[in-house]
1. State the single structure among I, II, III that was used to calculate helix-only ellipticity at 222 nm (-39500 (n - 2.57) for each DSSP H run of 4 or more, over all residues; to 500), giving -14000.
2. Once Rg/Rh (Cα atoms, Kirkwood Rh) is calculated for all of I, II, III, which comes out largest?
3. Between structures I, II, III, where is relative contact order in percent (Cα under 8 Å, 6 or more apart) highest?
4. Quick check for you: by distance in nm of label points 7 Å out along Cα→Cβ at positions 72 and 248, which of I, II, III is greatest?
5. When FRET efficiency 1/(1 + (r/R0)^6) of positions 120 and 256 (r between Cβ atoms, R0 = 41 Å, to 0.05) is computed for each of I, II, III, which one produces 0.75?
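Read-outs throughout are calculated quantities, based only on the coordinates presented, and are distinct from any laboratory measurement. All values derive from a computational prediction rather than experimental measurement. Cβ atoms are built from the backbone, for glycine too; each structure is taken alone.
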Structure I
Amino acid sequence: MIPFSVLDLAPVTQGSTPAQAFTNSLDLARLAERLGYRRYWLAEHHNMPGIASAATSVLIGHIAGGTSTIRVGAGGIMLPNHAPLQVAEQFGTLASLYPGRIDLGLGRAPGTDQPTARALRRYYDSADAFPEDVQELLMYFQPAQPGQAVRAVPGAGIDVPVWVLGSSLFGARLAAALGLPYAFASHFAPDAMDEALALYRRDFRPSEHLAQPHAMLGINVIAAQSDAEARRLFTTQQQSFINLRRGMPGLIPPPIDDIESYWTPTEKFGVERALACSVVGDADSVREGLLAFIERHKPDELMITANVFEHALRRRSYEMVAAIREELAAAA
C-alpha cells in the first residue's frame, strides 16, 4: 500500500487563536508520526485569518523540533514571494537541524491576493520566472564550487528533496523536465489532474534527483462514526470555500446541519467541483472511496487533508484513516 501523508494549514477556528492552532498542529504531527504517516506538510498562505501557516519555514521548524521521525516539509513554499537564495538558506538550516527529515515543495501561485502580494515586496508576474527560480534554488543545494560568488550557507551540499507542486499542466511539465517529484493539488483544484499525471509520467526525464516519476495526489478525507456525521463535519470545509469565493475569508467555521441553506445553486456547483476529490463517511465508506481513488489514479503517495472544526474529531479522522490504510496494506 502506498504511503499516506498529512497536509496541514494550521487552521484557526472560530473562538480560537493562532497560538492554539500551532499547539493543535504539533499535537496532530505527533499523532501522525505514531500512526505511520510518512510526511507532515504545511502550506504557505497570507492574509487569511483562518490559516496560520504564513511563516511556513518557521512552523516547519516547530513541528520538526517536536517530532523525531516523520518527514516535515512545505506543501508548499510559494516561490514568487521569495528570493531563491533565502529559501535555500532557510531549508538548508532546517535540514541541518533535522537531517533526512525536511521536504521542500514549491508552488508558483502567490498564495494570497494581489494587494498582499505587493505587500510581500514580490510581484505575481514574477511567477513567469518560476522555472528559472526553481533551477536557481536547486543550484544552491549543489556543493559549492571554487570561486562561486553566491552560495547558500547553510544549504550548499545539503540534501533537501525538492518537489514541484501544481494544479495545471505547467507544473507537470516542469517537474517532468527537471526530473523532480510532483504533487498535484487535487484536493481543491482537480480539473486537470488526469491530464497532468499522464503528461508528467510520459515526459519524465530521469535526473540526479529521481530515477523515475513519483506523483503524490492531494485528497480531502473525513472519517467519522457514521456517514451522516462525516458529511456534517465536511460542511466546515464547504463553508470555508464558499466564504472565500464570496470574498469573505475568515476563521474556520463550525459545522452546520443544513449546508443546502447556506449556498446558492451556483456556489454548490463550484464547491462540489473544487472538492470533487473528497472521501467522506464512516470507515466502510472511506475504505471504499480511498481504494477506488488509488486504483483509478495510481498515485505513488496520498497527501490527506481534513479541515475539521473540532481538533479531537480531526485527530479521530486521521486515526481512522491510518487504520484503514493498514487494512488495505494487509489485504494487498
Structure II
Amino acid sequence: MSTPDLPLAESGGCGDGCACGAASDIAGEEYLECGLDPALAQLLADAGLDPVEVEDIANVAIQEDLDHGVDVTTVATIPEEAVATADFTAREAGIVAGLRVAEAVLSVVCTDELEVERHVEDGDRVEAGQKLLSVTTRTRDLLTAERSALNLLCRLSGIATATRAWADVLDGTKARVRDTRKTTPGLRSLEKYAVRCGGGVNHRMSLSDAALVKDNHVVAAGGVAQAFKAVREAFPDVPIEVEVDTLHQLREVVDAGADLILLDNFTPGECEEAVAVVHGRAALEASGRLTLENAKAYADTGVDYLAVGALTHSSPILDIGLDLREAE
C-alpha cells in the first residue's frame, strides 16, 4: 500500500499544538528554505517531515563518516570525472520507509547533477530483489554517500516493517499500535515517520506537546488523581494521558476527567474489566506484556491502543543494498 501523504498521530500528543514539525503546522515558504532540491523538500514536507531537519541529519551522518577528511578508498580508486548508475534494492521482503531521506543524503554529497528514478513509495510492501530507487550521479559522490543513506533507509524500513506486522495482527479490531518516546536521539521524527509508514499511530512527539502522568509523577504529586488535576490546572489545553497500575486508580482518574488512560502491565482480563469500568468515557491504551502473539487478545478486550516501545528501540533493520550497474 502506497502512503505518499501520511498523517501524524490521530490521537494523543501530536495535534494542532504539537511541535513535531508537521508540514501543516508551518506557515510560509521559509519552512522549505534549505539546500535540498525544492521538489524533494516539498515531498518531505508533504510526508510530515521538516526538510531542514532532514538536511541537518543528512549532513551530520556524512560528516560523521568523513570525519573532516575524504573517502580515501573511493578517491584512490575512482576517477574524478566518472559517472555511474546504481540501484537501491531490497534484499528481503518488508515495508520500505525513508526513500526521500536517502535522497536527501545523496543530495548533500553530490556535487554534480543527481538523477533519480523512483520505483516504489514509502509505505509500500516490497519483495527481495525489488528495485526501490535508481540514481545516476558522479561515482565518487555516490559511493561516499552510500553507507549513510543505507543506514537511515534500512533503519527506517525495519521500523516500518515491524510496525506493519503489528498492524496486520490488529486488523479487524478497533485497536491501533502506537509508538513511544523510546527513540534514537536525534532521529525521533524520522523513526516516528517510519511507524506511520508501517500503519501505526504516533504518540506524543515530545515532552511539551502532551502530558503523560507516570508512576514517578504520581508519587511526587501524592496520588494519581492529584497528579492529573495538577497538570490540567497548569496546562489546560494540553492532552493528558494518565498511567494506572490498578482498577482503583483507573476509577479515580476517570472520575477526575481523564480522557486517555494507559493501562500498565494489565492482563487481557484486567483490560476487559477496565473497558467495562470506563464504558466509553475515556480512551484506553494497553502497555507492557505485549507481544505479537498476544496482541490480538489485548485488542479484542476493546482497548483503543497498544503501546509498543519495541517498534523504535528494538526493530531489526530491513536489509537493503546499493549496487552499481555493470558498464555496458
Structure III
Amino acid sequence: MGLTKHYGDKVAVDGLTFTVRPGIVTGFLGPNGAGKSTTMRMVLGLDNPTAGSVRIYGRHYRQLKDPLRYVGALLDAKAMHGGRSAANHLLCLARSNGIPRTRVDEVLHLVGLTSVAHKRSKGFSLGMGQRLGIAAALLGDPRILMFDEPVNGLDPEGIHWIRHLMKNLAAQGRTVFVSSHLMSEMALTAEHLVVIGQGRLLADTSMAEFIRQNSRSYVRLRSPDRERLLDVLHRAGIRAAARRGGALEVDGVPAERLGELAAAQQVVLHELSPQQASLEEAFMQLTAGAVEYHAHAGGRPVPGRGMPPRPVVPERALSGGAPPGGWGAGWQRKRS
C-alpha cells in the first residue's frame, strides 16, 4: 500500500508507490490536479498524509537534522521574504542548516545571480525568482533534488541552463525528481517517467518504453513507382496503408527490412522514415481518461470521462543516493 491524501471527500493522492533512482533524471508527469504537487509537499512534510508515510534515509523529513543537506527542493519560486536580498535569503537558510557562508556565494554564482545578490527579492522577475529558488535547493549540496515546474519564467538561455544542470546533477549520482507540464522540455531532460492521474499511478517506466507503449510506431515510404512498391510489399506478406500525397505506412516491420526489399527489386525510394509519436502525444493518449476537465470549442468545460481500470502496481520505495553520513536507504513510502 502507498501514500494517500484526502482533502475532505476529495482524494488527491491514492496509494502511490514508486521508485526514483539516483543517477538519472526522473520526470513526474500528470494533468492538472493529478496530485503531483501534493505528493512533493508530503515528501517534505508540508502536508500530512492520510495514509502511508514518507521517509527520507529512514526518517521523516521533520526528523532530519540540517535537512537541506539531504534534500533540496524548489516547489514555489515565490517562497521567500521579499524584503531580504538574495544573499540574505540564502544566508538565513545556510545558518539554520549548518552550511558555511561561502556556499551562498557559490550557488549565487552557479545560478547567475551574483550581480543582484544584494538586491531585494521582491523586485525579482519570475525567472530570477526561479534561479534563486534553485540556488536554495542546491545550497546544502544534497543528494536528492526535487523541482516543481523549474523552467517557469525562464528565457531560452535559462531553460537550456536548467536542463543541463539537472542532467549534470544526475550524472554525479544524485537523485533528480522533476515535475513539469512542458512535454517538449521533459523529453529532452528525463530518462525515466512517473505518470499519475487523479492521484493514481499510471506509468513508471523509461522514456523510450513509455512512448512505445502509448503510441503507434510505423514506417513511412514514398516512391515514384508506388504501385510496383505495393506489389513488392504484398509478395513479402507486408500490408501497407495508403496515405495522402502518395505515401505508404507500414506497421510492425523495421525500416531496414523495407529498404532491403525495395533495393532488391530496384524500386526507387524517395522516403524511408521511421515515425514515432512525441512524448506529448503519448502522454495525451495515456491520460485521456484521467483529465479532470475537458474543454470543448464553443462550450463549457465538462467533467472528465472517468479513470481507466486501476493498474496493478507492485509495492515499491522512493529512494535516493547515499546521505552525507552514509546511513541507510533513501525515501520510502509505506503504511504507517
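1. On the way: I: -14000; II: -12000; III: -9000.
Computed on structure I.
2. Numbers: I: 0.95; II: 1.05; III: 1.08.
Structure III gives the largest value of Rg/Rh (Cα atoms, Kirkwood Rh) among I, II, III.
3. Working: I: 18; II: 22; III: 27.
For this comparison of relative contact order in percent (Cα under 8 Å, 6 or more apart), the top structure is III.
4. Values: I: 3.6; II: 6.6; III: 5.5.
When distance in nm of label points 7 Å out along Cα→Cβ at positions 72 and 248 is computed for each of I, II, III, structure II gives the biggest number.
5. So the calculation was done on I.
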